[in-house]
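Following are the structures in question.
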Structure 1
Amino acid sequence: MQRKIDQLEPFQRAISKAHLASAGISIDSLEDPNKPLIAIANSWNEVCSGHEPLRQLAAEVKKGVLEAGGEPIEFNTIGMCDGVAQGHPGMRYCLPHRDLITDSCEAMIVGEGVFDGVVYMGSCDKIIPGMLNAAARINLPSAIVTAGPCYDEIKPSQSKALRAAFLRGEASERDVIEGTLKYYTGPGICPFLGTANTMGCLSEALGMMLPYGALWPSSTSQRRFSARQTGACVVELVRKGIRPSDIMTQGALDNAVKLLASIGGSLNAMVHLPALAHELGLEITWDKVADITSRTPVVCNVVPNGDISCINLYKAGGVPAVLKTIEGDLDTSAMTLTGRTLGENLDRDVPVDRSVIRTQDDPDSVCNGIQVLYGNLAPEGALVKTSAVPAEQHVWIGKAQVFESEEEAFAAYNAHAIKPGTGVVVRYEGPKGGPGMKELHRVTEIMKGIPNSAVITDGRFSGASGGLSVGYLCPEAFEGGAIALVRDGDEIHVDLSKNLIELRVSDEELAKRRAAWEPVVHENGGHLLKRYAKQVASAKTGAVLS
């Protein structure tokens, strides 16, 4: 093994080692040619509850690195909390900050040029994808560590009922805060199957995380032991020369999509997986995902698909139990960070609680996780999490009520101006139009109180969103997509059995509207968002930057 630092020109090697030694790295470690230098890219902060435990877990990773004969060196990057950023313009920064994380890791790791491997530490919605993208781009031996989900003391339905009571004026702000702390009982990832836990599970399916690493609960001994073991694993990956490009193959990406379908995971994965494939020089398309999900049944009903949490899924056997359940559909030759293939990892007794994780041939295991809808309203596609849509709304017809932003939709709701049976169209919230592609989870929450309503948008949804929520419409309104031409009172038809979303307006009328169309430009107030709007591609491509 030749370390990267030892490949530097002799004078620069001496100077680089001097600078590292002045930061506290022992001279003996820097001089030992058998001690790989392992970067710990940590997104720890005190804003995001999922990230608060990462400082302690980084200490465990360092122990593992040292015990395996490596030398750990930690640096930090950013990590926003989507929950705090919800419902106001700050949400526009969440998706762009995925790419900031990737770029910052590249700047530190490639820029310094001395590291042999990396442990990426992140927990939440855009942070895990940003770090997976960095691992793919930089291609040093790497692994992912998260904080794990927090324990919940009440059922998801009880948390939702409390929020609904607040919206009806029957609960105070203090009631919501104290009640929610029985659902989010402490630091860790939110306990539902949102984007954070989805991306943790997909990291495990990709082979970039230790078995059980996604769902060991936060603040437990198992979580700390897993972090420690991961540090040691990355040292071994360096010695064996196993890189992310050896692990995250096309077969591994397909495995991740099959797990996504099986657990009914977050729609945001449909933005993050294409972006990861792009970094790897591979491809994941919406059509491919739709094909896989049409043949892969959902085998567990974790909220928002049901009324159990990720802690229940952990107790039922976690990701290994789901992978064992769907093993016949997987590419088991895919390499993992253990240095063994996925098949070798699964070649043992994996306990499974079948009251939580059903078999694929169970009558309740149906292929309705994620669908891609097409039609004149979304000629390039739109996404819906079918497993979270009530059966009575699988075929839906309603009148459009159009809003040019999330804020406008909230104002109409607060004025009691949205009637039952309405298709709330929220546009100019796509990657370019937002700019930044807001997550409209709060809109989906308030619309649950309006019977037989739907949300249709070029923005995104939280993994926790339910109901008839159709989003990610392509092309987006800002680029002249048909969603930009919808008017109040237009009839919209959604038929999930036919993968259809249709605006019932004639082609001639749409042509007249297009001739008079001018895009709505949001005042975004920041240089970052202006630059992002110029560089970002469509949601269908993963919202990658040119």
Structure 2
Amino acid sequence: MAKPIIRAEEAAEMVQSGDTLVIGGSGAGHAIPEMLIEALGARFRSTLQPRGLTVVHVSGMGDQGQRGLGHLADPRLIKRDIGGHWGMSPPMAQLAIENQIEAYNLPQGPLSCLMRSIAAGAPGYVTHVGLQTFVDPRIEGGKLNPRTQEDLVEVVTLRGKEYLLYHSFPVNIAFIRGTTADTDGNISMEGEAAYFEMLSVAQAAKNSGGKVVAQVKRTVGKRGIDPRLVKIPGIFVDAIVVDPGQTQTYQIDYDPALCGDSGEGELSMGTLPLDERKVIAKRAALELRSDTVVNLGFGMPFGVGMIAEESGVKDQITLSIEQGSVGGIPAGGLDSGAMYYPMAIMDQPYQFDSYQGGGIDIAFLSHAQVDRHGNVNVSKFGTRIPGCGGFIDISQNAKAVVFCGTLSVKGEIEIRDGRVQVVKEGVAPKFVDQVEQITFSGRYARETHQNVLYVTERAVFELTDRGVVLKEVAPGVDIERDVLNAMGFRPIIEQVSTTDEKVFMDEPLTFPNFTR
């Protein structure tokens, strides 16, 4: 049955006051239906309708400016925001900080998989992900401010074990995006860098009795799409909006290397100058093993991939990102969430199935705060709400996790002849007595016997059954003066070794257990 092609303004009229709107896509324009979001924001500013929406976004959505969710950042328009990540839209995060809207931050994986549960008519999604973190209702329940009262997550016991149940809810309308639509509304995503959970979102809306609007770049005739390429069948689509100017991301018009359209290729991850970021990445990289699945987090951990390339072992590990790509080279900066020359692209819920079951051998993730219990915070600091994204799924379930970051905030070091000298101490410690929010639970890691390291430019710490242990210090570093004085707690100190001086030299590492 032919599906109507409508204008974005008509799509915005389909949203009614009080609706729950789920928006597909991620990050800085990755399959984000920007034209639809912008039209909805424009309608509200012109008519002050609709009002009191609940907006749901599995991932972050914006350009760290006004795009994406920034179009909707008005407390009269948005009553409640349920998001996996908040840092991409400062205007919406500001509403949460100011207690003007109900605001939830739930892990990206459970939110992604919850879309399938809603589609299936299940009462929710059951998982261990989030236990003993700020998402656990016994701690914060994922609530970001006092205005937010309703529990969307509850603790349940099944077969004698605790889990979290993420509650289902009806979806009144969904905005999704693809590349091509045929006249029957079948949608393909051949030009997108990731598929996310577009199909699940569409099914969730239709099976809730809601409507689905798909933004696409182009249309073709009936049966004009190879059925093997259809990602969202037309039976789950109500209307099509065409944006001929649709770009792959906010920054990239179209790069075939991001969607597998260019075949095999080579791309360097680049190199780093010899500074604190590089020595952290080098020491972390020493934890790599051949023939393993590796996840690199945003920011400093990206450097681990650079070190693997520089040292000639990149081809002996498989990089993976939560948005669904496997193999290839992760894009950096605002384009994070895409991968150059991917070996495969899966729907995001299936990637999280693997992650939650232990499919990552080792993960390298950033830390912003670490406390005496081994807890890590990356999701909320004072008036900043970056959100957790996929961090909880990854950090809680990787067989081994290496947290990467400096020992203090804005400290200065000098690296010379394989030794480290602290030139200026930081303005605040990152290793604190108690983190502001528990994004990673040291207690849970100890209970599951997970291997956990915290790598800094001056010292390496390990999480043990007894607590955080000082394991190594850099050559030239004095433990009392340069490490303990820069911390908010005293770690366990027994036998402390010296980190290999090659980490502090501008030359490739050697990996004895890798084949060259």
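Any read-out appearing in this document is the output of simple, stated calculations on the displayed coordinates, not a laboratory observation. For clarity, every value in this text was computed on a predicted model and none was experimentally measured. Cβ atoms are built from the backbone, for glycine too; each structure is taken alone.
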key: Origin of the value -11500, where helix-only ellipticity at 222 nm (-39500 (n - 2.57) for each DSSP H run of 4 or more, over all residues; to 500) was derived from one of 1, 2   = 1
request  = For structures 1, 2, calculate mean count of other Cβ atoms within 10 Å over residues 131-138 and state which one comes out highest.
outcome  = 1
task = For Cα Rg over 2.2 N^0.38 Å, for residues 43-282 alone, the calculated result is 1.01, so let me know which of 1, 2 that is.
result = 1
